[in-house]
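See the structures that follow.
Since every read-out is calculated from the coordinates, none of them should be taken as a lab result. Nothing here was measured: the structure is a model prediction, and the numbers come from that model. Cβ atoms are built from the backbone, for glycine too; each structure is taken alone.
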Structure 1
Amino acid sequence: MAKSKRKDGLLKGARVYLSGPMDFVASRVVEKKLGWRNRVGQFLQQMGVTVFDPWFKPDVRGLHEYGREDVKTGERIRKQWTYQSGRSGAMARARCARQFWETLHIDLRMVDTSDFSISYCPTNIYSVGTPHEIITATIQHKPVLFVSPPIVFPTLHELREHLQNDPEGTELLQILEREIPIKENPSGIPHLWYVPLVGGENFFDGFGFAPYRRRFGWHADIMIDHHEKQFPPKRPLLPFIESLNDRLPKKWDSKLNRFVTDDDWLLWDFHTQKIHGKHVASARK
């Protein structure tokens, strides 16, 4: 049996939160339907993992539709925003905060409930919730597997070449690059603030979907497929997760100058009969 299909490995019963930009992506509709979370979630579920996906939040008992988020949620809330002073402005901003609080609350609760997180953080997409989730997990000493792919803009280079004989167009393009700004990151280097937060051994430059597409039936091409074909990941995430199902990873100790046990990996074993602390019902007898 292929490793990724094993349900008796270390990850059986583990809970994972899938963190990453949802708001400033190219298309929220495409991201929800064909985004990376769909594939990674399927990959993990075949190992017996409970996957928390913010696109498909779990039901909350007694609170119908609490924190539900669709592709137009942010758009609807932003339309109510204003910088107007006084009572009406304060009420509008408070309404925005109240409406989005449910989303923030339930997403962070999913981080709380998870054993570890997977975060997709391309450096060209603005994101606020993702850093919040990463910091929350780190404070709780939970591992964060961080994917930072190479970022290039081939169309930008083609446009520069196209405008070589157009001084005015070239100048406008240069102004646009400064205004946005457009910054390439061909090596996929994460923002350095993340490095001490996440830990050096938990960074990956891609998912490595290609070897698994036939096995999992991922026939539809998505943008990440084209990107990883052009930039094959040197350190892909999915093979790492396969190995994680068999043995826990180690971390680098700069003082000892060697790999040591990483005790952030606390994966509960609720299947043994020898530990009774989990049997809450017995305490009520």
Structure 2
Amino acid sequence: MKEAKLEKRDSDPKGLYIVLVLWALTTVYPIIWVVMNSFKAKDKILANSFALPVGDLFTLANYRKAFNNLNIFTAYRNSLFISGIVALCVILIAGMAAYALCRYEFPGKKLLDNLVVAGMMFPVFATIIPVYRMETSWGITNTASWPVTMLSIILPAIAGNLSFAIIVLKGYIRSLPIELEEAAYMEGCNTLQIFFKIIVPLCKPSFVTVAIFSFLWSYNDLFTQMFFLRRPEMIGITRLLNELTSQEGTNYGLMASAVTLVIIPVIIIYIFLQKYIIKGMTAGAVKG
């Protein structure tokens, strides 16, 4: 009986792996399908949408048209700049806020904790109008200045990611033994030195997770960009894809190539940093 139970336990993971593989295929195949069709002429996609792009079906015309007709590199520059600055500011501000909320007692701490959680309850759709009016009163929306216009989209993106980042970082910082900070304090370190030399290195997986999600959410954000990025030379890659859809209509080949160009940075980031995403999201929950 014991041997039968052991054999049953050994066989259970195989069935689970099969289910996970099938589920992964349903998730990955749409991406593969888009990439395949990006190498086909638009008049051949509907008739051979599931065929491999080989022989007469293969063409680079869609990518040539995308690079010739669309300002791809400028859109990439804008999106990567916005997302990079947002990720950097979020991990810095949220890290300090999470550390203060975990390690210090001060008046209004409980209220501030509740406000951080409440911040996740309000979607960007509910706040975009007052944010837009506020930034318009500052004179930083849709200006001819590239840095100022970038600032107008960066500020709401930072604010929109802070609640999530603080909650994730708080869970990890709480799991760290406070004795490490006390020892550093006894050695003469001040608060900033303790944060940057003790907290940040020990919380690296959690900080990387927050940076990745902040980067990707900002990179994929179309709704906010529709309000703050109106000039063609300042739009991001997702806004460029939206403009392409409205201009080209049913040119599925060009749309597939543009989508492929949009998702390339996302796929690269996830492939190289996926271990940090998983570790950072779970470590704070399983430690004492």
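Given a value of -25000 for helix-only ellipticity at 222 nm (-39500 (n - 2.57) for each DSSP H run of 4 or more, over all residues; to 500), point me to the structure among 1, 2 it was derived from. Please list the in-between numbers first.
Values: 1: -11000; 2: -25000.
Answer by label: 2.
With mean count of other Cβ atoms within 10 Å over residues 93-100 as the yardstick, tell me which of 1, 2 scores highest. Please report the intermediate quantities before stating the final value.
Details: 1: 13.1; 2: 20.5.
The maximum falls on structure 2.
Assign the value 18.4, calculated as mean count of other Cβ atoms within 10 Å over residues 45-52, to the correct structure from 1, 2. Numbers along the way, then the final one.
Values: 1: 18.4; 2: 12.8.
Only one of 1, 2 returns 18.4 for mean count of other Cβ atoms within 10 Å over residues 45-52, namely 1.
Comparing mean count of other Cβ atoms within 10 Å over residues 165-172 across 1, 2, which structure shows the greatest value?
Structure 2 gives the largest value of mean count of other Cβ atoms within 10 Å over residues 165-172 among 1, 2.
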Exercise for the section: Compute distance in nm of label points 7 Å out along Cα→Cβ at positions 117 and 261 for each of 1, 2 and report the one that scores greatest. Expected result: 2
Fill in the blank from the handout: Calculated from one of 1, 2, distance in nm of label points 7 Å out along Cα→Cβ at positions 85 and 221 reads 1.2, and the structure in question is 2
Practice task
Of the structures 1, 2, report the one carrying the highest value of mean count of other Cβ atoms within 10 Å over residues 13-20.
Solution key: 1
Fill in the blank from the handout: Rg/Rh (Cα atoms, Kirkwood Rh): greatest across 1, 2 for structure 2
Completion exercise
Computing FRET efficiency 1/(1 + (r/R0)^6) of positions 173 and 269 (r between Cβ atoms, R0 = 35 Å, to 0.05) for each of 1, 2, the value 0.90 comes from structure 2
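Taking relative contact order in percent (Cα under 8 Å, 6 or more apart) as the criterion, which structure among 1, 2 has the greatest value?
On the way: 1: 20; 2: 31.
Checked 1, 2; max of relative contact order in percent (Cα under 8 Å, 6 or more apart) sits with 2.
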